[in-house]
Structure 1
Amino acid sequence: MKEKTSITLSSDVLAWVDRNAGSKTSRSAFIEGVLRAYFKEKAREALHKRDFELINKHADALNREMEDVLRYQAPFD
């Protein structure tokens, strides 16, 4: 469901929107697409941050496991 809203943009930003939206995309559709991409990226960043924190939290155990696995590998010449 779409909701009608009103925003105020500076003329230079609006000109940028118009140039990038092209003649086949409305301002509203273009701005909605930009916002969706922004929020999708923010969600991806949050997920990566959480993953990074988990890796760091378990880094010592992961490193010990990696060192154990490497002991079973044949020497590399």
Structure 2
Amino acid sequence: MTRPELFQTFQRMASEIAEKDFASVQEDAKIAQLGLDSLNLLELVGQMERELGVQIPDEQLVGIQTVRQLLDLVERRLQK
């Protein structure tokens, strides 16, 4: 999966979870400022795990603040 495809996957899933449009979101956006709280983030990560076939340990989510950081983490897990 390419980075643009991964980003589009994030935008789609985040839009479904938060019930708002994430089409204009940039990778440097802070997740908290997008209206996603910690429970939304866990739901989003769980959905990404299922759809992408990756495992992301909860402890690796600590400190994730931006969309870019989350996508970097998912990319690393996809490579394993």
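The numbers here are math on the coordinates, done by the rules we state, and not lab data. As the structure is a prediction and not an experimental result, all values here were calculated from the model. Cβ atoms are built from the backbone, for glycine too; each structure is taken alone.
A value of 15.5 was derived for mean count of other Cβ atoms within 10 Å over residues 5-12; which structure in 1, 2 was it taken from? Before the final figure, lay out each step's value.
Values: 1: 7.0; 2: 15.5.
Computed on structure 2.
Here helix-only ellipticity at 222 nm (-39500 (n - 2.57) for each DSSP H run of 4 or more, over all residues; to 500) was calculated and came to -17500; which of the structures 1, 2 was it taken from? Provide the component values of the computation, followed by the final result.
Working: 1: -24500; 2: -17500.
Attributed to the structure labelled 2.
Which structure, out of 1, 2, was volume of the Cα convex hull per residue in Å³ derived from, given a value of 81?
Details: 1: 252; 2: 81.
Computed on structure 2.
For distance in nm of label points 7 Å out along Cα→Cβ at positions 13 and 29, find whichever of 1, 2 sits highest and give me its label.
Numbers: 1: 2.3; 2: 1.6.
Result for distance in nm of label points 7 Å out along Cα→Cβ at positions 13 and 29 over 1, 2: largest is 1.
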